[in-house]
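**Student:** Structures follow.
What follows draws every value from the coordinates through simple rules; no lab data is involved. On a predicted model such as this, the values are computed, not experimentally measured, just so you know. Cβ atoms are built from the backbone, for glycine too; each structure is taken alone.
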Structure P
Amino acid sequence: MIVGASVRRKDGVEKLTGRARYVDDLVLPGMLYGRTVRSPVPRGRLERIDFDPALPWDDIVVVTAADVPGTNRVKLIDLEQPFLVEREIRHREEPVVLLAHEDRDLLARAVRAVRLVVTHEEPVLSLERSTTEFLAHTLEKGHIVAGFAEADVVVEGIYETGAQEHVYIEPQGMLAEPRPGGGVIIRGSLQCPYYVQPAVALLLGVSAEQVQVIQTTTGGGFGGKEEYPSIIAGHAALLAVKSGRPVKLVYDRMEDMTATTKRHPSRIRHKVGVTRDGRLTALETELLLDGGAYLTLSPVVLSRALIHAPGPYRWPHVRVSGRVMATSYPPHGAFRGFGAPQSTFALEVHLDRVAKAIGLDPVELRRRNLLRPGDTTATGQGVDPGIDVVQVLDTALAESDFLARRASYAAANTGSPHVKRGIGLAAFMHGAGFTGSGERTLASRAGVRLGADDTVEILASSTEIGQGASTTHPQIVSEVLGVPYEMVVSAPPDTAVVPDSGPTVASRTAMVVGGLLARAAREMLETLRAHAGLPAPHTEEDFRLAARRYASEHGPLVTMAAYQPPAGRAWDEQTFVGDAYAGYAWACYVAEVAVDTRTGEVAVTDFHAVQEVGRVLHPAGARGQIEGGVTQGIGFALYEHVVWRDGVMANPRFTNYIIPTSADTPSIHVRFLEVPLASGPFGAKGIGELPLDGTAPAIVNAVNMALGTDVAVIPAVPEVVLDAWECARRAVDSARR
């Protein structure tokens, strides 16, 4: 079996040996370097642009909004964000002028020599002050008033999550080369070639076929290279078209962190009704997201946040209302989990508060209310047969020795004056693929082709961004075809070569695109058996002979598959009712912490991650996904504090934007449970985003257990922890008096 084995990664040797070529490694004849001049104010009007006459501007390529040959709007969900400012300035670091030259020192001087004359306007730098609503949605089930009437106790709470920087290892970068006869070739670090292609075509006023997009080796994405590469590709393309020469535009880390998108900050209010015996009766949630200056991908972030807000629980009555508000910060966009980490954090921390209010063990509160087979989620989607969410919970409890450790820590904390220890958990789920009809709208296609050298070539626009797609896809195809893994290769993600198989986002690459490739491979087998004498069963040599026979008699063999939704699935995008996803992965995470009450520092000392994921295609890769996601979640929970000052990130360096290092990362014990998904390739679901959802609430629940606090804000930096600790001590002293 190839599927289920930790075969050698296809991209491993090149990356390990340094032979992999990233965009900044590329040099083309006559190439220029590009730079961006950005807005110095968070809100205002551009009056004019002045150029210092001391510089040789005739030798420098200069592009402003007036030079745009097509439409000066980024094609995404809505055409609202300009590539370059025309008059209105909506955020700091908004691009206004593009410059290019072969001398990077002169180029740096030129950036400083451009003076933007602007009229300042009052910015909106908090959710409370925003009066502009990008969009709003509501998810409802049952009758919320009746649900609260059934409750013995009603518990309310407000929870906040901050912005989070993607911190991919490679900054944003693109290289644009003019094509003879018009159009451009774009090479760069990106997740979605078929997002970049139409966006650049619209900007240049050319057909999509005149824009060829090729992914170079990409050093991480996490959603940050989903929509933003369209902007930097467009900028490089404008400079290349005007100069008639290739232009490379690569951000340094500071520019990348100040100018690009981040995770949406959120404020979430929960109101939960519960009976004395622990039955949840009603959930009312108000979810507010900071969208920043432009809409970008906020609609899909809000949608997922709403759907995941009720968690993996039985709620007879639910009302979740969500809004995205406009502010004067740079736009917030896609980030691993996009919306679900925010809403999962709020619910799981609140449930510990609910359990405390009725004097019930938080483990038991969850056990009594977790979804069972035959139940439906808040949107009305049935739990798949064979799924046992309680088993996921019990496995996590057993593997972490949760109950014994909790009792031990509670006893030890009474005698420990400074360092308190705690253990906490979070139960959650994550939907794989695009929501509802999203996959149907994408109409993704992928295929396989017999190569002239006895290889089988995968044709898909899915990109390798470190998650292992270039390995799991060949595993799926080799397993279906019954040929060695080494025989299967992937065509480069190049819009001139591969079809549009959809974006590399939303935990869909293995489940959705892998499923298309499995279908295409099965069709190839049937064709070879029908027209080239391939026996069943067959050997590797049988396959090679049949492939050569087919090629000599019929020419190249290419088989394609187009997306078809799973049978019986229905979704209403307006009411949020129906089958939100083809399948969910289910999980329970347990975190252990040590908190120094003198400094407010929190150390995660141990971590258990248990998840049901359908079928594990590549065990080592899957473990890596979970371990990496948990580490990223530790940063989200404790360290990664984006400090805003006058609308711009004030700590855009690794010296002051703190991320977890190996010293901050505990042993992460990963356990997979497998209940194959009928519509997934070999039963696989998506897992890439799952670990971001449950890590932060498990950690914060552990902190609250250790200190007796009500921490409800992340990142829980030392100041937050110390404030909560002081409040908890004052409450204890007051109760004693």
Structure Q
Amino acid sequence: MGNGYFGASFLGGVKEEIISITDASMWTGEPAKGDWQKAGVNPKAKENLPLIRKAVVNGNIPLADSLVINNFLGKSDIFGFFTSIGDVKIEFPNSKETYSSYHREIDLSTSTGHINYKEGNTTFSREYFCSYPDKVLVLKYNSDKKNSIDLNLGSRVIQKISSVSINNDEFEISGKINGNDRPFRVLIKVEHKGGNLGQSGNQLTLRGANEVVLYITMSTNYKMEYPDYLGEAPEIKNREVIDKAMHKGYEELKRAHLKDYKNLYDRVSLKLETDNQLSKLPTNERFERLKSGSKDTGYKELAFNLGRYMVISASRKGTLPANLQGVWNAFDFSPWAGNYQSNINIQEIYWSCGPLNLPECQQPYIDWIDDLSISGTEIAKEVYGSKGWISHTTGNIWGHAAPIGGIKWGMYPMGSAWHSQHVWDQFAFTQNMTYLKNQAYPILKNASIFWLENLIPYKGYYITSPSVSAEHGALMTENGLDPAFHDLESDKYQFNIPGIYQDMEMLWDLFTNTSEAALIIGEKAFSDSLLVARQKLMPLKIGQYGQLQEWHEDIDSPDCHHRHIAHLYAAAPGRQIHPTITPELALAAKKSLDMRGDGRFMEQEEAAGGNWARAHRMWAWTRLMDGDRANKIMSEMLTEEGFENGLTHQHAPYNGNGGPELYREPDGMFCNFQLDGSGALPGCIAEMIVQSHLNEIQLLPALPAEFNSGEILGVQARGGYTVDVTWQDGLLIKATITGKTNKQPKVRLTNDLIDISKDARITFIARD
């Protein structure tokens, strides 16, 4: 459960229950506050930049790589990582050794958790919800027998400095975050009917109650506001939250929670033709069936709803955006620092927001980008000597934008460009002119200004440098560069290979979107300048195998199965390649996808084929109008990279930066939960049925055979349209398109443009 501000996981149990909790701002590290070298700026970067670019253009890649490693990439001492508060521990000291009819669930339609079980003739029930409007986690314990609820309320805190205070019906945890000593507080109020409160050491005790409600809130003094990121003291915030919650009471809090949550969740509904008997099975049993190869379309419908639930619960207006783990983390050091990984992961989390009408949930990401652009402007000056703004691979809550880390993953300057796609898409779906003028356009314009100043000539066109195709390079062999050996460490391994098409595609997208925005704003000259620059970008090429090339030099290998497919950005999530507008390039993109493969290739790369890698492949095949291939990959992601609760994970050869070995597979790989694959899945299913990225509405563009019949209501299309679609046996039965204006959209059914005024299956309704 989560409300964007914080997350909680209830692990169940009869004798004891653990509620794992953390606040989204529980981060180590600190803001730069002007000390850019401490924040990752290499002081030699600016003076070495022209030397690196000269080496790249002249084909001396080993020299360019050496200069990047030693004189360009920095090291941040203050980056930090997403950490956890720990656990709220609730013991039931008088529970019986035997129990029956145990049931634990989350109702995705209401975002409420339930546990029910029997001890002898007594039925115990628990109901949990995490309220966004009231910033409170509510746990309710009931029994059908009076005076039968006994509990001990305690805690386990991960941070080194913490203390517990108990005052009658209040339990409070006070502490400091490891390393930066920022304060955090957890305040729990106990409301009970019947029974007596007491204290035993650091536990609050309750005996003989008829009903118990725990009201829990938590916070730090963080505020997303450059440069100090400093807000109100957590004890003040917590007290205000708890006082308001107690004034409202359980029933009113629940009503407000349901109204708020269902306002988002109920906007879209998906109904596929499913086996109703399977829906009665526990999720873990359905997972095992699917894993064995049995068909369960309803499980994918469940995954569609679970993904929406997770995004809604992890990202709400006024909160931090969801990180790799959303808002859920039980470890001191979250896997991959829980960072805002910007070479695909944070973007995937938010891919569903546009199609599924969740702009409020994407707004925290947009606000974070807005904040990032401030420090990104400083990094543009300090590192590149440039106007505009730039960001790189990793991000945090402190505005980090500098290039840091190893060359393979750290030398990635396209963060701001990819972020900007979401900034534009937020407008494309909502058509909110105030947003475009006041927030979106300044971000887009300044990201574009940076690249207008930093493109470099190469063979008659423009390329970027320094840059590495996402976490991928090539080994110099006797037959030339070979990218199939991307895991080898060698002095012959090269990264800064010129003409990286990932960059060209992202800049094509950035310049196109910003040009459209500039026209709307009324800056035609700037709009035209972007189109001129776009025309000079290194054009995409089809290689010797019929593949879409990753680099200007045709070095792709059929033996390369790298997890990243960044050079297919033009197909998904971009709009440069599509079967209806660029059929040859679309075929080349399919060839590249075939060469890379759909899953894991352990003999070549241990971490290949995680949930996020499969999600990108899934979306690419959907945009390329092959729903069956996309659906196959979806099945594999839900099983080979899936947990029995429906969530998905990334494989890694280590156990989450020292965390406990919670999940290890027989092949020795560890499975770390990440939100990206699960968050991307609902939007992908929606785009199998409705796509709108080509300035038209495409109906049933990539419908899998498994989704033979069904209905989806409330899907959003760019341009401010809402689309309801019903289909049977793979054929359109009816579609209703509602527009914010009376402007009728261009509509395509699968491959063919249709005249909606003459097609009885399609109804257009103008809202205004």
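**Student:** For structures P, Q, which has the highest computed value of Rg/Rh (Cα atoms, Kirkwood Rh), for residues 353-584 alone?
**Tutor:** Result for Rg/Rh (Cα atoms, Kirkwood Rh), for residues 353-584 alone over P, Q: largest is P.
**Student:** Can I ask one more? Out of P, Q, which has the highest value for mean count of other Cβ atoms within 10 Å over residues 17-24? Please report the intermediate quantities before stating the final value.
**Tutor:** On the way: P: 13.9; Q: 23.4.
Answer by largest value of mean count of other Cβ atoms within 10 Å over residues 17-24: Q.
**Student:** Now a separate question. Looking at structures P, Q, which one was FRET efficiency 1/(1 + (r/R0)^6) of positions 257 and 625 (r between Cβ atoms, R0 = 35 Å, to 0.05) calculated from, given that it came out as 0.30?
**Tutor:** Working: P: 0.90; Q: 0.30.
The value was obtained from structure Q.
**Student:** Let me ask something else. Thinking of P, Q, which structure, once distance in nm of label points 7 Å out along Cα→Cβ at positions 361 and 545 is computed, gives back 3.6? Present the calculation step by step, with values, prior to reporting the outcome.
**Tutor:** On the way: P: 6.5; Q: 3.6.
Computing distance in nm of label points 7 Å out along Cα→Cβ at positions 361 and 545 on every structure in P, Q gives 3.6 only for Q.
**Student:** Given a computed value of 16 for relative contact order in percent (Cα under 8 Å, 6 or more apart), which structure among P, Q does it belong to?
**Tutor:** P
**Student:** May I pose another question? Thinking of P, Q, which structure, once FRET efficiency 1/(1 + (r/R0)^6) of positions 417 and 649 (r between Cβ atoms, R0 = 30 Å, to 0.05) is computed, gives back 0.60?
**Tutor:** Going label by label, the one that fits is Q.
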